[in-house]
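**Student:** Each structure below appears as structure tokens.
Throughout, read-outs are computed from the coordinates displayed, never taken from laboratory work. The shown structure was predicted, so the numbers you read here are calculated from the model rather than taken from an experiment. Cβ atoms are built from the backbone, for glycine too; each structure is taken alone.
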Structure P
Amino acid sequence: MANAAVGKSWAGHATGILTGLAAGGTFLLGALDLAGAPVLAPSSLSDQARLGVDVGTMLTGFAGAALTALPVRKWIARFLPIDPESPVHAVAMTLAVILFGTQVSSIAFTDVLAANATQPPLTVADLVLNEVPFLVLALAGVGLFSRRRAPDAARRLGWVRPAWWHVVLALACAGAFFAFGQEMGVLGHALTPSVSSRVDATTQHVFGGLGTPAGVLVLALAPGICEETLFRGALQPRIGLLAAALLFTSIHTEYGLSFDTLSVFVIAIGLGVLRRTTNTTTSSVCHVTYNLLAGISVTGTLLLAGGAVELVLAGVAAYAIWTVRRRRQTVDTAP
């Protein structure tokens, strides 16, 4: 609907209606739950935790509602590359605020580790159903078949054919990110052993059903493609690298407040830098490879072999980047 309103005389009215409905609906959910209707927080929550979730949700609705005002969007446009007149940008920002606010409220006021531990383990179908909405949001957001044809939408999302060294760089970064995540896990167990043990148990419970080859493959591909398309492809060029990384981190509630969450945020920054300096295809290859390494539990001799391969990939990537920059400098200084 927002894409249909772009360039129309009634675009301003559509922006107000769409953002107002999204923000107002969020506020209403929090208010109803606060009033006693079990529409938001689980009944097992304590009164204090429920109050936190409800108030956080209502404040999130208020924040989203502020974006219905054009002056607010114009002020934000001073810092982010958005078009304050665009219904698409306004709706996207409102939905981003709602997602981030509700996720933070849940993490801050509920025991998300305990909640995840009581849920059935993910199946391949569950994982696909969880990830595909991210892809649909990204494609709808950039106006596939409404404002853009498929090739134009792909370019807007950063899905282009990568250079050979982009792939090498993606693989090298995936190895570096995996090593960083492993070290953060060690640090977490040393400084917060009880939290880290619960995170490990929860992660094993949630993803334990995906240990088959098909499960590992889907675990690598589905998030690596769908999440990158939305967060790095569609959102980062509009809301910026840091905001996209925070939003990406907020959806990984299975880690609660832990060193693993910090690790996800740092890796999200790295993926964002890859997207900014290359393209979404490269960041997606990196994300898929990272998930694959995590899914097959690289340890022992395989880990040592992977370290050697990582050094080679890093060297090749560094040489390729140096060569490309040198070539560009030669072209720029040519008479």
Structure Q
Amino acid sequence: MITNFSVLTPDRVLDAVEAALHQRCSGILRPLPSYINRVYDVELESGEHIVAKFYRPGRWSREALLNEHAFVRACAEAEIPVIAPLLFADGTTLAEVDAIAFALFPKRGGRPIEPADPGDALWHRLGALLARIHCVGEREPAPARLTFHPAVTTAADLDYLLNHDFLEPREAKRLEQFGTALLETIEPLFNDVETIRLHGDCQHTNVLERPDTGIFLIDFDDMMNGPPVQDLWMLLPGRREACPEELDQLLEGYTMFRAFDRRTLALIEPLRAMRMTYYLAWCAQQAQDVSFLHHHPGWGTPAFWAKELHELDDQLCVIHDDLEMR
């Protein structure tokens, strides 16, 4: 996933925005923080500001990006507070410049949420927001997006890590043993579990708050198909047993708008292990990217793998302990 964004000169970005919208830009262009993609605040001649997002080539197919856009726009049409991509002059939401796909979004500021004590009403509001998004998510699948399932994504992530010489033989053997044990343990837990379109990366850093609109969800880059509980557990400040009141508040808000299968709470720790594996594989795909190595200088070293393998083994123990207590 090595990408050279050097073609995105300021003039090239402005030309692309003007061609897509059939509107003139003022010439003011500010890069915004983003490691994966290239994102810019662009001012139009009208004074309106929009956000131009240029997607990292090779990460998602065009169909996958359109699946994301369709989901977010459907949420917006249902009056759910999200930031949907703008329609271009030709009625689409995705264009290309020099083989780099891009989309445009209205600029919306906000303050990152900071959930406080278990009695904070914010937990209830977060649950209600996710339920409304999931009501839209269940309407149709996203065939070009990942399906977060042990036999699909996790098996593929483990294969990628083991087949590309990222680890020394001894460490690779440990990862293989972990992967075999993990899949044997958790695959049966996903039988007959509901799978819908999800945000996929629902951390509190991806929830903003504005005085006029309340809380809203941003950054659907990792949108996927999976069990609804995937979007809930990532918001919790700790493991399930450490924050029961926060979880109860989330579910109380959620069930105001959508039913929730409480049996799927047993998937939280398996999903955490899957997330850990997914993130390792995602980083490995960028291991030769100069920018990635700059931000992660110790990635792939023996010390790095010793730490990661220890954490994976610990997580597997947590899963086994949970299963024994059920």
Structure R
Amino acid sequence: MNTGPRQQSAQRPGTRPVAERHRFDQAALQAWMDEHGFPGPIQVAQFAGGQSNPTFLITSDGAEYVLRKKPPGKLLPSAHAIDREYRILQALAASAVPVPTVRAYCADESVVGTPFYLMDYCAGRIFSAPLLPGLEARERADLYAAMSDTLAALHRVDWRAAGLADFGRPEKFAARQLARWSKQYDASRTDEVPAMEELRTWLEANIPDDERAAIAHGDFRIGNLIFHPSKARVIAVLDWELSTIGHPFSDLAYNGMTYHLPAGHPIAAGFVGADIAALGIPSEQAYLDAYSRRSGLDPRPHWRFFMAFSLYRIAAIQQGVYARALAGNASSTTAHLFGESYRLVAEAGRRLTD
């Protein structure tokens, strides 16, 4: 949503001056925006988050927009799918899933160096730490309930009716996803990690025969949600780059990886070692039960596989971020920390195979 009178971009939480490696021709963007009905002059700031696709706050003529673009440099095949993000946001605009309003897509690389899209800025709360420090126990419980509600709402969307019949191939989803992320990992690996090989071997031998399908966000976590400024309600789900038509439990397991990762870790932050009951955060079983009630689906028969797979996949993704950091074109200044993190995540997945 646009937010009325102009405010300085730097005043928005999480923004900073544009990093040198992500600078682009602002005059070219200004011209493009003028041509497409978004008159300037513009101000540009960069959001500090966004490991994959650089994200910018654009202030223009009293309105605020978010620009998402592909990163510079050599990219892995099928990664950084800005066009897919734009399409899924359009498809969900009339659904019960809260998403930002998208305004325009630009495939012309001459404007800002890579393809990009423009959407409305949503003012609200974003929580980067899953333990939600600084909140009361009741607030944490309500926010986790809202997150579960939102994920269940996504998995209830009729994806064919939403025009997404060709957005993904649900057949043999788990097997294809395992092959995909194994290939991505192999393409970006920087050293040998035995836990990743052991985990991959176990996953290949334990793929479930379950073909149910839904819209899968692919990166559904609390840090990708914008909550209402004062209420326990999700007002926008962000970062749809990895979305597809796939198994809903892959989303749920990814969302629940915090139950298997250490509390307080700078990258792979989770709940292990924290008294989540005292904090108001539901147990893993309680969270599964809440999702099951809201979605009508029972994830328990295949839970260990999808959790192990989610840990394998995030380890592969983090390895990719680390490889880009070594190459000098990762979006975050903390990307080098992913080198240690993906090993930790891989080991957490391997423990599930014991």
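**Student:** To which of P, Q, R does the computed value 1.00 (FRET efficiency 1/(1 + (r/R0)^6) of positions 172 and 212 (r between Cβ atoms, R0 = 30 Å, to 0.05)) belong?
**Tutor:** Comparing all candidates, it corresponds to R.
**Student:** A further question follows. Between structures P, Q, R, where is mean count of other Cβ atoms within 10 Å over residues 148-155 highest?
**Tutor:** For this comparison of mean count of other Cβ atoms within 10 Å over residues 148-155, the top structure is R.
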